Structure P
Amino acid sequence: RVPATAGTDCFLNRINSSPPGWGRCYVRLPNGLDYKAWIESERAGRSFISNGPMIELAVGDSAPGDTIKLTTPRTVRVRAHGSAQAPLDKLELIYNGRVVANGLLSPDKLELTLDHELRLDRTGWVTARVSGPPVPDFAVGPQQAHANPVYVELAGSNLDSKADAGYFLAWIDRLEKDLDRRDRMHTGKDHVAMQLKTAREVYQRLAGSR
């Protein structure tokens, strides 16, 4: 379980780089701002990432970062809300990587709401995301926000990661080709190659190809 986080990338490319603050991470801190509490809450996934829009998610009584433990399948009420200062397009509810419901857009397109009964019948995760078109004079790319997931642990059900592992194996293939094509990165190249090799072995085990 690796929580999503965000921060603005380097500013070396002044043409294509996003401005400071474009990528952000908002962390739930019920007792006020405190550095240690911020780190602990982000590590636990009690947060969402965004380049502008706000997003809220509740799966039953659970919030992002929480784990729902079940002995049998159960239907829960899922509520989500998205808002922004510029028009949005959609709010999607995601269960184990698949969109299972969509939110309703307000007349002014500045808010989206979702209220959905979701059957939890597999181990995995539930999350929500908001998206909208690019906004003039508001940096680059589309608007987007993504909540960290609420995890589901159902007795007797194991999370199938084979398809996800295959996706990352293909990604490693591309990274290795990029590493071979570059001719100006001699320092640290062997270290990067070793990191990719180690990652490949992990994903091969998950994919069941070793």
Structure Q
Amino acid sequence: MISTRSLHILPDIEPLRRVCQAVATLDAVLSPEWEFRYYTYQRSWDANQQLASMRDEMGDEWFLLFSPAGAILKGYVPDSAMAETVHERGAAWPGVLDAVPPALGEILHDPRLGGPRATFCVWRQRQDKSWYRGRVQFPSGPDPDGSEHLMTVLDGDPVSYTRWAEQYYEIEIPFIEVRRIYMHRPMTEEMARALNPNTDWGSLIDELQKIGYPTAPEPKT
């Protein structure tokens, strides 16, 4: 499974951005109330920046900032072994943030994004051929930084989101619609209602504009 110790599974920057838009779109359809969503995406976060994020009721979170310089993902799992230093000293585990390139380091100083609060961090500059993390001495355990727990949905496989969403929302989700959204097929009202019969189409269009997900043109009358 994908984690900071298996970064070869993480898609390249542009495919990853599309995955983040897809899961945010699916959450927007399945959970019209923003505060109950896990995944969000803001295409106009800041000048030349786009932000994907995940948060849950347990305090787990990640923020993924896309910029002209590249992309950086910073996550925090409060009950992971590597959260110990955050709890005790307000600082990340040694090595987690130490090697972040200056061009991508803005996320570490933004209080809206948790500042230096992190149990894992990975990054990729535009010229890089792979993803990187700092030199970390991991404590024992199967998922010491919580990254495997939080990064699974980023693997680019629509099955990963479908499994998670069916458990979280406790409904059966039509996989064909999930796959279409992963392919960035323009959203139609029919697609949205196949996922959520109670969709408010007008409100959803507004949400999709914020995400940057395409919608089908209105039929001519």
Structure R
Amino acid sequence: MDGKTRPAYRVGRALTDVGVEWVSIRPIDLGLKGAKSKIPMSVYIQSHALDRLYERIDNVVEPTLQIYLFLSLTDAKLHIMKDGTKLIEYCAFGIKMGYLVFEIVDDIILIRTFLFLTNDGTPEGERLKKNNGLEMLGKQYLKIDRMSTFTKTDFKSNEKTARLFADSGCGHLLEHFDKEFPKQNEIYFVNQIVQYLGLE
């Protein structure tokens, strides 16, 4: 891609007594039209995309994330951004956590990267930017670009932060707060966002 060699792996799962079940998707099943839209295409994921998946959903072990990668692709839901970027929802534990960015290259579906739900370039991330002025660097500074922040912070305890995420389509992430985390973590992250965005 782009004149560079980038490792990519075919997506599938190993089944006892069956072997490997590979993922294949017909573009037409995603709502995409074209001369080859009815032809099943193999799905490959670049190593960069796996790295971003593990980095951004950082409180779930890698084998579990791989299982949900397979499941998300076998029931693929497409989103197309205004700039034409194609996204497939990545869901785990029954909730949407982000998107797989893909292209069709040489009759395969190639996943280029993974975007967490709040990242720029997702519908929810763009609403965070539009509604609150939160862009990539601000999200990184506040650490809301990864799942672990939502599991150790009770954003629902503050009406303004709860509304911020709900209005952007990320409210379901707040349901995964783990009450076992120390109280000081919760207070720190909530106060940090309130102060950063001037929500006092």
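What follows is calculated from the coordinates using simple rules that are stated; it is not laboratory data. The structure displayed is predicted, hence computed values, not measured ones. Cβ atoms are built from the backbone, for glycine too; each structure is taken alone.
Which structure, out of P, Q, R, was FRET efficiency 1/(1 + (r/R0)^6) of positions 45 and 133 (r between Cβ atoms, R0 = 30 Å, to 0.05) calculated from, if the result is 0.40? Comparing all candidates, it corresponds to R. Each of P, Q, R could give mean count of other Cβ atoms within 10 Å over residues 61-68, but the derived value 17.2 comes from P.
Given a value of 0.6 for distance in nm of label points 7 Å out along Cα→Cβ at positions 29 and 165, calculated from one of P, Q, R, which structure does it belong to?
Q
Out of P, Q, R, which one gives 15 for relative contact order in percent (Cα under 8 Å, 6 or more apart) as computed from the coordinates?
Numbers: P: 18; Q: 24; R: 15.
Value 15 for relative contact order in percent (Cα under 8 Å, 6 or more apart) corresponds to R out of P, Q, R.
Quick check on the output: 3.4 is distance in nm of label points 7 Å out along Cα→Cβ at positions 53 and 69, derived from one of P, Q, R. Which one produced it? Only one of P, Q, R returns 3.4 for distance in nm of label points 7 Å out along Cα→Cβ at positions 53 and 69, namely P.
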